[in-house]
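None of the figures in this text is laboratory data; all of them are computed from the coordinates on show. This structure is a prediction, so every number in the text was calculated from the model and none was measured. Cβ atoms are built from the backbone, for glycine too; each structure is taken alone.
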Structure P
Amino acid sequence: MVTSVAPRVESLASSGIQTIPKEYIRPQEELTNMGNVFEEEKKDEGSQVPTIDLRDIDSEDPEVRERCREELKKAAMDWGVMHLVNHGISDDLMDRVKKAGEAFFNLPVEEKEKYANDQKTGQIQGYGSKLANNTSGQLEWEDYFFHLVYPEDKRDMSIWPKTPADYTELTSVYAKQLRGLATKILSVLSLGLGLEEGRLEEEVGGLEELLLQMKINYYPKCPQPELALGVEAHTDVSALTFILHNMVPGLQLFYKGKWITAKCVPNSIVMHIGDTIEILSNGKYKSILHRGVVNKEKVRISWAVFCEPPKEKIILKPLPETVSETEAAMFPPRTFQQHIQHKLFKKTQDLQAPAK
């Protein structure tokens, strides 16, 4: 067993504190649009995250099929995030996956600690909480469980939860079905760039190398939600990210200069376009800035699956077909690992920059 390196947020939250420790308080400039998330979600005016119905994605009727694919492509170019409905994964499976993840987080903290990760030694899979960034000392109001779920031969089953008993079976089936959905989405996005159907999938590693990493985010109730963030503002480094949640709002997107709270759409999967696809498409598809907010009344849980290219094997850069005399390459060539390092370095530089 790895000893815990920091108090779990769940333990803090259940200790009865009325004020949160200073390392969880975000800087003033991050606290815009941090009203009551339940009120924010109800708002109907202004921009709304698009809902894309995938029922006709493979329709026999070319016109109907094209209309569905065009909507998906438009949402990827305009927002870079969308609610997917009629995506082919059964409501029953999604509910059972969520129940299994919830059951793990309902275990006593001491039980969960048996699966603790050790970020300092590079063992990032397992149960964890955010370590303080040395520069800012900031922490996020969440605990999580992180593990690679696909391809099956790359999984480390020793760190998968043994309780509940059906966790492994359900998560495995869900990961496999998501992998099929990723192929479908990548095909449509390829065609949307005027490429061959299988091109984007090939560019992110294909069936052998594209990794699916699941992160179950557990956001306990927070006594001062207006001062904390569950996850700070970021873009996903992945190719695609698929998210389930327990229907408690908390996802906010930075769209056209404003923070917008995503509505909870029953039986949908939230999908983000990640940096990897933004780079390959030379910025035609967007990787949107987003964050997770917390609340006083309800625990929020989300299941994010990041579809990631292999760290070193592929050079990510705008595909030649997306570059022209009038459209220069917007991104320099980097491996996926170098892209992650670049983002961390840039963030550190931004934090160290003197206040203006």
Structure Q
Amino acid sequence: MTRRTIGIAMNGVTGRMGYRQHLVRSILAIREQGGVPLADGTVIWPEPVLIGRNESKIRALAERHGIEQWSTDLAGTLAREDIEIYFDAQVTSAREKSVRAAIDAGKHIYCEKPTAVDLDGALELARHARAAGVRTGVVQDKLFLPGLLKLKRLIDGGFFGRILSVRGEFGYWVFEGDWQEAQRPSWNYRSEDGGGIVVDMFPHWEYVLHTLFGRVNSVQALTATHIPQRVDENGHTYQATADDAAYGIFELSGGIIAQINSSWTTRVDRDELVEFHVDGTEGSAVAGLRNCRVQHRSLTPKPVWNPDLPVTESFREQWSQVPDNDTFDNGFKAQWELFLKHVVADEPWSWDLLAGARGVQLAELGLRSAREGRRLDVPELTL
């Protein structure tokens, strides 16, 4: 067995997502399993170098997990020849500059989304990376969730016939921070700091819709800031300047209509925090994070509208669960493994910085649609 060590500069791992999903549940989990095996017997061994601005935080994090290398010097780390990949999970406003520096240093790029604060910046990064000849990847974690993998299996198997529509519900109640601590950082609710649910979630909806159902051709959105004041991590009241709810309608290739509600101001009455209800001529499905249930045309009941009589049937019991039929790993880890194989062994890869730019584009157009009160076409992006 040959071990192929690959150095990864990981920036932003003191944040919630960067720490939990990318460091602990992805890179460290890959090391715990012995690396990523290739078909020729080679094992890819990720060697993380943690990057952060706060020396005490980054040192404590490294010591907690037995990671030998850490630094507050991004430029110095990028200058190292043994560092081949730069990963970025910083706040969006800091990402573009750091990713560009990594491209200039000849590093392959893997980063969270949005890839930049606006479409011009996102496209420029994609063009810059292509000109530099480096490989790039953008996190598209929802595609690797068990529920959506089961949904894709149904699509690929022709279960739906002709798909008609998609209805998505995402969100939960994020506490205001006064009598209970908020579950999300305060910058999420300040547009000047890159916050807002459109900027956060529309990039997700772009790649989910694009990959599973078809390219997004148009968007019409209505946004709201339902909670105008919140309390930050230091107990200070601040004005929420970013949208905390968005209601979007997306027209997809093939005439499919998607409606997705995104909200941090809704109390959950669903089986999972996100669910997609897909209707087709031959059957329907409801897919969440982990589960997926279906109702085929041949088993569809015939409800009759009669408001004068109580409902005697349980509609949810008329659906069937899609079996796992597979072992599902953490979605972030699964995509990391694919990207490492792409960098080391040139294995197939679809989610580059241009794909990331499409997410930024949809968020920009969604916000513009809400401001102007009209439906907007989504132009196809090219480099």
Structure R
Amino acid sequence: MATAGKVIKCKAAVSWEPNKPLVIEEIEVAPPQVNEVRIKIVAAAVCRSDLYQLLEAMPKDDFPTILGHEAAGIVESVGPGVTEFQPGDKVIPVFLSQCRECRFCKSPKTNQCEKSWFNVQHDGSESRFTCKGKKLLPFIGTSTFSEYTVVNQIAVAKIDPAAPLDKVCLLGCGICTGYGAAVNTAKVEPGSTCAVFGLGAVGLAAVMGCKAAGAKKIIAVDINPEKFEKAKVFGATDFVNPKDHDKPISQVLAEMTNGGVDYSLECTGNVGVMRSALESCIQAWGVSVIVGWTELHDVATRPVQLVKGRTWKGSHFGGFKSKDGVSEMVKAYLDKKVKVDEFITHNMTLDQINDAIELMKHSKW
């Protein structure tokens, strides 16, 4: 493309400091360096994890930055050493890399990668973003709230050219995370009973995963009763609002399922809910999966909850090897095996990103 090798000026939503609205700025995006890909972002989604970093968890030293990690776009240019991609390819950036070379990538037991953004020290020198003469720090290697971004090739998934980018952008995080937690991590079995705690995008995707795995009873648990109709679309059979009961939710579910569910998936990031999800499983063989992300609090339970036979485990990006898994999920969407369109409630411009954040804060989408 004509822009290859040149600095690109474009719009981005810049987070100058924590707990403040994003600011639409003109930024400069430098050409990709060794093993990097510069991507024209066509569509991006706002994930609860972006809000978590902006409002709760990210250190001040990580600002200013460009948030965003759930997006899809088109390769504009590639840096030296890149052979897997070429300009014009449709791609999805992934926050969890897959180098295919480390011991984790070579193991079928995990989807982690030793070269992932989370495992490598960063000093800001790898930033390709500048605004008003100041470097903007990249966010978990993706920074998709920008019209252009630069990503290491080990964190980019090539997808089917037929994929609609304004839909499949959601497969960059939320849908794969929830769906995979049920299918890959919990390994939900046909005829089983499941409970999904939290009905945001991740929770709804977990409901969809439970249904795809053949669960016969899928109990959706949320304090917002307006979400049940949407949960039905993805396969929920029952709805429980903890606020409607004067007893622990684990006891409510035990009474509904003759002792507890076979599988529970926690999709809120709330440590109290994590404990409730575990204790809602049947004690002899129940499996509970922590999907929600938080680093702010400890999680706890009584040892007897595990001694009797429950399994407590976590799931990162739904257990998918990222580059492979995203490509497979895009194909599954095109083959009408997974739902994506049904997750979309609003279509907004980059200029409206703060409105989108407010909608998410108040569970309006």
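Annotations for the structure displayed:
- Mean count of other Cβ atoms within 10 Å over residues 102-109 from the coordinates reads 12.4; which among P, Q, R: R
- Distance in nm of label points 7 Å out along Cα→Cβ at positions 54 and 294 from the coordinates reads 3.2; which among P, Q, R: P
- If Cα extents along the principal axes in Å, for residues 62-173 alone is computed and equals 55, 41, 28, the structure in P, Q, R: P
- Structure (P, Q, R) behind the derived value 169 of volume of the Cα convex hull per residue in Å³: Q
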